[in-house]
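Down below are the structures I want you to see.
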Structure I
Amino acid sequence: MAVIRFGVSLDKVLLDRFDGLIGKKGYSNRSEAIRDLIRDSLVMEEWESAASETVGSITIVYSHETRELTDTLTDLQHRYHKAIISSMHIHLDEHNCLEVIVVKGKSGDIKAIADRLIGTKGVKHGKLSVTTTGKRLK
């Protein structure tokens, strides 16, 4: 793979803020930070296409004491078993649980599954974290 160098012009204040950010995140240089920003944009572009094969994780927090919620969430996960690769259940305290569900499939399908799980009555908070299979990134 060939590496191509190019120049970027930035306002000093913007560059100083960027340097501060990359320092906090532990990047060894600006080039690696810029590569990650570009990759992130490319991943988001993949997700904009409902037909792209993608991966992600759905995280939900809920009280297991909410009537029938655990059964409903389990039923939904069984309904979408082809897209669900794995799930992890964690007891946060005597009342609250956290589940992380790893999913793989078409981005439109994954978004629909996440919306259904997160929107289930009794789920306190949920979030879909999107990423890529990596097949199209270098």
Structure II
Amino acid sequence: MTPKFKHIFVVDDDQVNNFVTEKLLHQFDEGYRISSYTNPIEAFEILEKASQHPDDMPDMILLDINMPGMNGFEFLAKMKEYDLASKIQVIMYSSSNNIEDKKKSKRFSNVIGYLEKPFSAQAYGRILDCTPY
């Protein structure tokens, strides 16, 4: 089965989580183009520049909620402000099991899922709509 996402941004201030996420995603498809960022402000700047070059745009962002400088909800609000929300789907992921965070993430039309850390490859598979080899 062909994955429906080709280029994925992983935005999480924890470098270990980014590494684990990349490994899990590659279980589904080695062809994924994954760009990882530990600084959400830098990630947004790169996203904004990529919007001028369609080949550089991600079609999915895995976005942590609690990050210094800009949290996940602020990132989503900026995506909406810069008219990027309609172009990129987002999966929120966090160690927070706060029901309010889940409710808040549903208010953003481009958020298609919410994962709690720690998560499994199977959880990604359900959301990414593909099966591991």
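The table that follows gives values for the structure above.
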read-out: Structures I, II, by FRET efficiency 1/(1 + (r/R0)^6) of positions 26 and 66 (r between Cβ atoms, R0 = 25 Å, to 0.05): label with the highest value; value: II
read-out: Per distance in nm of label points 7 Å out along Cα→Cβ at positions 50 and 90, the highest-valued of structures I, II; value: I
read-out: Winner on distance in nm of label points 7 Å out along Cα→Cβ at positions 18 and 34 once structures I, II are ranked, highest first; value: II
read-out: Given 2.6 for distance in nm of label points 7 Å out along Cα→Cβ at positions 58 and 122, calculated: source structure among I, II; value: II
read-out: Winner on relative contact order in percent (Cα under 8 Å, 6 or more apart) once structures I, II are ranked, highest first; value: I
read-out: Which of I, II yields 7.3 [mean projected area of the Cα convex hull in nm², calculated]; value: II
read-out: Parent structure of the calculated result 9.9, given that mean count of other Cβ atoms within 10 Å over residues 10-17 is the read-out and I, II the choices; value: I
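FYI, it's all coordinate maths here, none of it is from the lab. Quick caveat: nothing in here was measured; it's all calculated off a predicted structure. Cβ atoms are built from the backbone, for glycine too; each structure is taken alone.
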